[in-house]
Structure I
């Protein structure tokens, strides 16, 4: 395959480049409005009992499941006649809006849960109908119409729809900032590596093709699947990071082979082969996210697989074609001649003290992983937004100033009075009220003394379901319990798929038995250490002031799964490059120690540059004002940095040396050279 592809790109380079240009233009035309078709949530299992109950509540009992909240302030007190009249007028006006149903307010029934403790604030709640995306758009329109002063009262907009809308716009702004931060820094790294502006621009062109092409793919996928806005930011990180890395591998190898007339072909058959196996491994790792029913994770699978394949195809076609056309002009814009650093002395020191190095590296990695034992899983709420986001400010004031910390909704076909009396006696239940009845189904609201998604609220959901009554439970705590169950039930299959695919692909690439096992074990070790650091920082709140976020005492249920699939795949990127260069040297010399020293030396510069570019892009994503994206970006950047430095430079060579020739044992007859 690579031979035929090399023939095509070398014999018809201008045709290949023209095709890439047409693809780029079509991608821009098709994907320019993709951000408008993405939403912000997708963190629930649509087939779960809680999701089914939530849909029933939305259609049959809209007042029980509001996604729009108007916080009404009146300094003289919400019971003062003028304030009550103005607040009631706002509620009446809202009831007349299109796509709004189930409007209720404090002034309708004087329900104490809708009045603040100090009596100066009251709530108007409603349900915006339609999809999550439509509700978010409508929430933004209503915010423009209602935020501000209405007579004697001040109105501010909040609720789930407002949170989703502001998360979407925050991420869109973060996306632009990430691009502006990462592109110039990436160009600097590439210029330092190659010493030539033209050579450095080639990987950036490939990155642009991958990013814009993914936008077009997402636009097409959005026609039949709900996609999360969070996934779009990943397309920037992967599109830039992987495409640039793949192009970097090929260009670097081309420059090594350049005295030969077939340098492009040689680069394709060596570095190009590594790109193929690396892309396959990353695509499989991210593709396992399709096993999970949560839309949030599936969105990342669509993005991840698309951008990885596009990055690989672009690198394997555009780069060799451009190198063929440019020829010697690839060195145009030379700023300096890149210096070559001989790292063999360092590697031989590691080899000499291999047992000690292995112990000194593994011990801190294991210690760093210990905080992960205390991980607590939660769900996304308004606190993922920046502290000054209007929707977060409103939701925080509701938490601080109103009674009733959490609420669990229940649908039952049993006599409502019997269910009310049974549930009212459960620990943690403050009150149980009947919201309405449609046909033979009653809707109940269970007020709790705990936060909506706290462990106690999750335990209460399980207790309610265990009562042996014909009922369904909805609400944030129930959705979290069901999401955890969905993730937990499918996680073993996902891990097995990743491990099996990695073992198979590395075996097919290297032909050895031990290297695939070593790859899986060392990757898992470095990732576990990263997870421990993520818990220490984002769950326990260390460095929260420096990094600019509010710790909520839990990690979103989906984040460790996503981070594992993403970081595991990315670490394979340069890991396979190192292994391929070491194996080349071993096949040439038959000396395991010398192969490790020379192979690491010849791949050190490109691996360092590749990892640096990925870290730059991921840290740029980590500057996001949305907590989940900050955690994903910074956590994955840490995983890449640890793997590229501590693991690849210290642990990998020491382990290879400790196993010696066994490392290269193969069940196949090795070709003699």
Structure II
């Protein structure tokens, strides 16, 4: 299928003019798709980032249902089509999802491989739906940023209310007083609020958006920036700096972008004193007694956000009458570029003066990176600093080793956690390689890594190619690419690939920016619209169908946990349903064995644990519980099971404790 590209406008026109509204781009798909993404992203961000299947799967089902409704009910756009980079990126993500599903054949955790496939399928839908929104939106390019901004507002408001009124700081804060809510992981929470900040600034700076929405977007940007500061994620700072530099360099209206960035970000810095106080108090006391300091942080975030809304409304209403905020000249762009260049040179000079010997500085950072210990911050006022210690080098080395051992197909989806548990040299519970490239490469091989690289490159290329279509398209493209730069920089040293609330919005924004460059359809060679839409409905229906069994299995497991004491037989019935719905998962059998063991039904417990081992030979837990079961009647059998568990998890402390207990048992030899 060939897609003809329209003749691009001249460079001068692209810098100042907006394209006229497109009559074919005014259908309901844009509004419906925007609302659909906003609801799903908000739900995922609120519910622990949708890391767990119990949250991911309902959201994926809703996405599939919404896309099916759009395919059936929304009028077809006869003259526009997604740009080829978006199509290529979506196909690559769908192929990656299929490859992950196929890796269940050689993965030590088949159900995790299938779960990864569902998550990647959700990413493909987000990317494609973003493109569909842009095609349907026509000249309303800023719709691409609305879902992420609204999700940031929703999750940010919940986090702020929790800080203000929460009576259990441990639910919202880490042990050092940094924010983990709502996603539950400091770095992922910071990343989510960072990309929501950029989306909000993109809307606030868009002159064609209603001034009241722009004021709200400005306040949302301050809210997200303030909460990102409370997270104190060390990797977020350099990633954010790189994203801001990319944004300023790419933006067609550099001075206006800088002004709105300052308006949204500078008020957030006012939360730093309360953040520092919370961090220092938490370092000296237990987390449970920092309620007043936590509320002070929430108050600071709320006040600065409210003030930012008021100021943003005023600035948006006054528009171009304020210096800088209405700038659209090439002269101001050149002045900003000169200022950025001077600032970079000055920063480099200040750095050299501060460190003295750059070679010694680099050697010290490299030594910190090689350390397997996470640096301590007992003597610091914040977690921000220049330490390169992450404790992750062994993750990355193992992932590289796995790529070398299985270069084509990888170890299989979900395999890294089992490999690390067996090979680790320090006691840490790690399931991910903490790098999107190494994670995919180690589990899905060079085939999977290649598909990922082409998908990301295609999404970015599509966003870049939309720039010649006018000021609005170029501005949305700049913010989308900046969001993508932040995600890639931070995800390269963390495990956001497994957090849909962080990754899916990035792909949706890139897809929307790329989809804005829709092109005329060659009707002589195009597939009939009914066939295309029918194929799309079938695809999303199949993907939605895959979510039902594991979701119901998880629900039955939850029911079994609630009935385990009051109604053991009812718990068994629920577990049997869970086992039938998800036969590749060993958790139902482990739960059944635990209920039976506590109820004194040793035979049923033994059979359940043996079945868990059969389903998941790489998992040590079944052997460990069999050792507990056999400890009294047959210590020798218990020691044999412990030896098997030890081989799979050499550093687990509870295995060592049970070994010592069995060594004192009669017949220990």
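Derivation of every value follows stated rules applied to the coordinates shown; laboratory data play no part. Every value quoted in this text rests on a predicted model; they were computed, and no experiment measured them. Cβ atoms are built from the backbone, for glycine too; each structure is taken alone.
Key figures for this structure:
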| quantity | calculated |
| --- | --- |
| Among I, II, which structure scores highest (criterion: percent of Cα pairs over 15 Å apart, for residues 66-153 alone) | II |
| At a computed 5.0 (distance in nm of label points 7 Å out along Cα→Cβ at positions 282 and 410), which of I, II | I |
| Which entry (I, II) yields the derived value 0.95 for FRET efficiency 1/(1 + (r/R0)^6) of positions 90 and 394 (r between Cβ atoms, R0 = 25 Å, to 0.05) | I |
| Winner on mean count of other Cβ atoms within 10 Å over residues 210-217 once structures I, II are ranked, highest first | I |
| Origin of the value 1.56, where Cα Rg over 2.2 N^0.38 Å, for residues 242-297 alone was derived from one of I, II | I |
| Highest-scoring label, criterion being mean count of other Cβ atoms within 10 Å over residues 290-297, among I, II | I |
| Answer label among I, II for the case where mean count of other Cβ atoms within 10 Å over residues 506-513, calculated from the coordinates, equals 32.8 | II |
| For Cα Rg over 2.2 N^0.38 Å computed as 1.09, the structure of I, II it came from | I |
